[in-house]
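Take a look at these structures.
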Structure I
Amino acid sequence: MRILSLSLPRLLLELGSERAGASTAPPRAIVRSPEASPLTPRDLQGHTRLDEVSENAASYGVRAGQTLARAKAQYAALEVCIVHEKTIRETLERLAGAH
């Protein structure tokens, strides 16, 4: 039996950056999308809560847990990426299966 403990504190940001195809680090926030009812950009509303924010976004006062409306009021050009639960699960499964 093998046991592995990993800490992936910025996994959502890494996955969001991959999806955005960005090589630079703009102020970015991540919203997690449930697998049962995946979100699209049109589904994002002012009351949507941010799950993770980049250091660059945090420097503008944007914080995880804030509503999208509050975050955009603090930094209007905030880039918001949706990361689907399926993508997270598949990534973790690949990591667990790699040896």
Structure II
Amino acid sequence: MSICSIVETNQPIDLTLLQDKSATFVWKLTFTRSMFQTEDMIEQHNLLSEAADLIDQKVIRTTLNQRLSPINAENIKKAHTLLELGTDVDKIAIEHFK
């Protein structure tokens, strides 16, 4: 099992909980190269251009399956219920504050 986060955490995370599962946890940041001005920074442009081309050609698509709006307790509960069912393998977005 692998877990990837693309956001920062405000609280410490006890990663030892993953040890018995032989799980991996990583953080990924899309713009690491530009943030640190790496020598291969142009690769970020190349990767994003290639991704855009593949999206335009409909070779790859989003996994977003459902949008719930606005962001409120009812929609958070609805999304959680859908996830608990375990049948929705795509993404659910909750968007727009009221």
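Taken together, the values in this text are just the output of simple stated rules run on the coordinates, not laboratory data. None of the values given here were measured: they were computed from a predicted structure. Cβ atoms are built from the backbone, for glycine too; each structure is taken alone.
2.3 is what came out when distance in nm of label points 7 Å out along Cα→Cβ at positions 32 and 72 was calculated for one structure; which of I, II is it? It traces back to I. Here relative contact order in percent (Cα under 8 Å, 6 or more apart) has been calculated and equals 32, so which of I, II was it run on? The value was obtained from structure I. Structures I, II were shown, and percent of Cα pairs over 23 Å apart at 28 was computed from I.
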